[in-house]
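Dropping the structures in below, format is structure tokens.
Just so it is clear, none of the values below were taken in a lab; they were calculated from the coordinates. Model, not experiment: these values are computed from the prediction. Cβ atoms are built from the backbone, for glycine too; each structure is taken alone.
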Structure 1
């Protein structure tokens, strides 16, 4: 039996994609200060998730990128479900760290359920637009396509996630300021990340022998629902 041929570096990029998603989950309850204003630490992680999705879609194509996306979403839910279940198991009487685990994992299942719509919509749009624009621009201007796809989907993701997660728990003035700060931070971060992502994509294509316009996303419309 011949060995299954896996595209070069695909496993590494898939693991990095999943790692970024799980890191965003674990720091969801962590608040950081930016310009003297509070914002969730996930705001520093989600741009990496979108950029990594752009890189995978650009190098390996629409179909593979979408499969990795849904696989990562499923793994994230397994992680959250398993973590939520395990922290509520009975511990020895002399173990005094339960409160710390409760703080980190408490509410993650509810928060992930609330964010599921935002994740699926924004993640799918990001993969779709980066590949659709690749078709229209004949594989050119990855940095511009990535900035547009990631930046636009970051805005969509942040607005949807803020609405589903924080409406009812924050006042409208606090919710608006919290969301705008997160958006500003993410957009700046995305712009910074686009350029190294462009260079990484070029190097990987050269290493893997992939032509800039020779993969399975020549026309993503044809296989969008397959």
Structure 2
């Protein structure tokens, strides 16, 4: 009898595979405002193990604090704002309906008021490519497009910290510490390198799984790996 496969151990959600919550020192979400424009001053710039991007701490004029992802060029002491009529400048947060087509944006809401779900990684940004009635079409860095409600908010600019992946890790130990800081495991053994009792793709001839990678949607957990309920597989024409 084999042991639990990796996807089962990850799905169980034990502390071994969980990000340590006590290391999270900031929650980055858009501030909720009631049809008003609010302004604040950047009082600190720092990094957090929870995110890849640098974070700016903003103190608003009503003495409330909030955290935003710092865009390129933002400095301590600068003023940023949130609302429908704030100026179109880096670091300001506006509804998509108020942002000009072609401007770089990040931390985009998927639904109005959710605080931001898309484009939250260092060095990334998306762009508005079209507006249709009450919908706004966004193009992501992958060139994929998505239409969103015009009342969804986004922050102007490109998230700072770009190029973080250009410096090589050089050795496996560095990759281990990077992964461990985020609750991930390193190194990760390839499924085809395992024994067949440890993974469905194991014990193939050479480094080949030796069987189809397509599996039924109703397969049991220990067997449900690979292309789950794939409509088609193989090389595309």
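One of 1, 2 was used to compute helix-only ellipticity at 222 nm (-39500 (n - 2.57) for each DSSP H run of 4 or more, over all residues; to 500), and the result was -24500. Which label is that? The read-out comes from structure 1.
Computing relative contact order in percent (Cα under 8 Å, 6 or more apart) across structures 1, 2 gives 28 for structure 1. Here log10 I(q)/I(0) by the Debye sum over Cα atoms at q = 0.18 Å⁻¹, for residues 115-170 alone was calculated and came to -0.67; which of the structures 1, 2 was it taken from? So the calculation was done on 2.
With distance in nm of label points 7 Å out along Cα→Cβ at positions 139 and 155 derived from the coordinates and found to be 3.1, which of 1, 2 does the value describe? Derived from the structure labelled 1. Among candidates 1, 2, the computation of mean projected area of the Cα convex hull in nm² that gave 16.0 used structure 1. Highest-scoring entry among 1, 2, by mean count of other Cβ atoms within 10 Å over residues 91-98, is 2.
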